[in-house]
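*Asks:* Some structures to go through are shown next.
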Structure P
Amino acid sequence: MLNTPASSEQTPMSLTNAQQDMRQAYFGGATGMLTSACVWFVAAYIASTGTDQQTVWTLFIGGALISPLSTLLSKLLGRSGKHAANNPLLNLAMASTFWLIFMLPLVYVVAQYRMSWFFPAMLLVIGGRYLTFSTLFGTRIYWLCGGSLALAGYGLARMDAEPVTAALCGALVETVFATAIFILEKKRIAA
């Protein structure tokens, strides 16, 4: 049997290369965040026109569509929308996704108790998840984003803000950070 060089699929990937692969595939995560912001805007609209249950389910169902829609957006923007099969950061991405899913029943119960806490609770959960994106994509902006969402969630809960206000706040924060990440990613490519 001949010794042949290991294929790139079998060769362990360094953390730096894994982060580069994630940034390249998903436009630095900007496409996912922009898609998420759109879901928050739709939820804000439903919060202003629909029932509390419609509002909750709009965010939950819309959230489930973020990954496929952001992958499509990445592809439309010329990115692959798919990381390398041997990228070790897949485990972190999956763990943070499962953590988010595991938090949904708790947030649902919060909404049943006090609807004005639903969006702030989701902002705290999502803000915490974005902290892991700093490692996933190798960019510190996710620390600022996660912290901003968490602070907004805490502040909105303390103010007992109307659901539409809290949803709009989440949408706007994510839009601002998605825009910043798009700009940073464009500069990284140009360098």
Structure Q
Amino acid sequence: MLGLKLATDPRWANIAEKSLEEILTDHAFCEQKAATSGISLIVHHSDKEDIVDEVTPLVAEEWGHFRKVLKELKRRGLTLGAQRKDEYVNQLMLVKKKGLHRNEALLEDLLIFAMIEARSCERFRLLSLHVEDEELRTFYHEFMVSEAGHYRMFIDLAKKYFPAEQVKKRWNEILDAEAEIMKGLELRGDRVH
């Protein structure tokens, strides 16, 4: 369904489970950044009713996810650590075409956001299948389902505003670029991406 061209090594989930405080902290900040990115998308494209209508609930959901991860940290006697640089997202942002008109830049934003959601979905699926802690498996299954919906929403929004062939072509380019990014990243258990 996601069409990712390079799957995460399944061992990542076991490595992540050994760094539970770090992965939960990184996860919390990923949710916070997703909410912030959604707000930014609404602000920059407030003239597009579908963007406002569909992304507003996403912002609320992502902020709710941030709170849910904070609650899980506290429940486990852990604390939210410092925000860290997200090398994956930073490299993915470099894939965005620059110097575009605001409306053309919308396609780039929607597809980059879709990619982040797709990779998060894939990673949460691995956690939901491979961690030993049954409560964490359930916890991450819920996030996996949510991220899949967000991925689909961003792709569908792109198709509302741009021709399907243009979306497909650019999505395939981003899929290729993302696979190259993934090849170059160290397999770390303290990061969602």
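*Asks:* Please state which of the structures P, Q yields 34, 17, 15 when semi-axes √(5λ) of the Cα gyration tensor in Å is computed from it.
*Replies:* Label of the source structure: P.
*Asks:* Comparing P, Q, where is distance in nm of label points 7 Å out along Cα→Cβ at positions 79 and 167 highest?
*Replies:* By distance in nm of label points 7 Å out along Cα→Cβ at positions 79 and 167, the leading structure of P, Q is Q.
*Asks:* Looking just at distance in nm of label points 7 Å out along Cα→Cβ at positions 63 and 119, which of the labels P, Q belongs to the structure with the highest value?
*Replies:* Going through P, Q one by one, distance in nm of label points 7 Å out along Cα→Cβ at positions 63 and 119 peaks for structure Q.
*Asks:* Can you spot which of P, Q the value 31 was calculated from, given it is relative contact order in percent (Cα under 8 Å, 6 or more apart)?
*Replies:* Considering all the candidates, the number was obtained from P.
*Asks:* While we're on this one: Taking volume of the Cα convex hull per residue in Å³, for residues 87-150 alone from the coordinates of each of P, Q, which one would give 75?
*Replies:* Going through each structure in turn, the value belongs to Q.
Throughout, read-outs are computed from the coordinates displayed, never taken from laboratory work. Because the structure is a prediction, the values reported are computed rather than measured. Cβ atoms are built from the backbone, for glycine too; each structure is taken alone.
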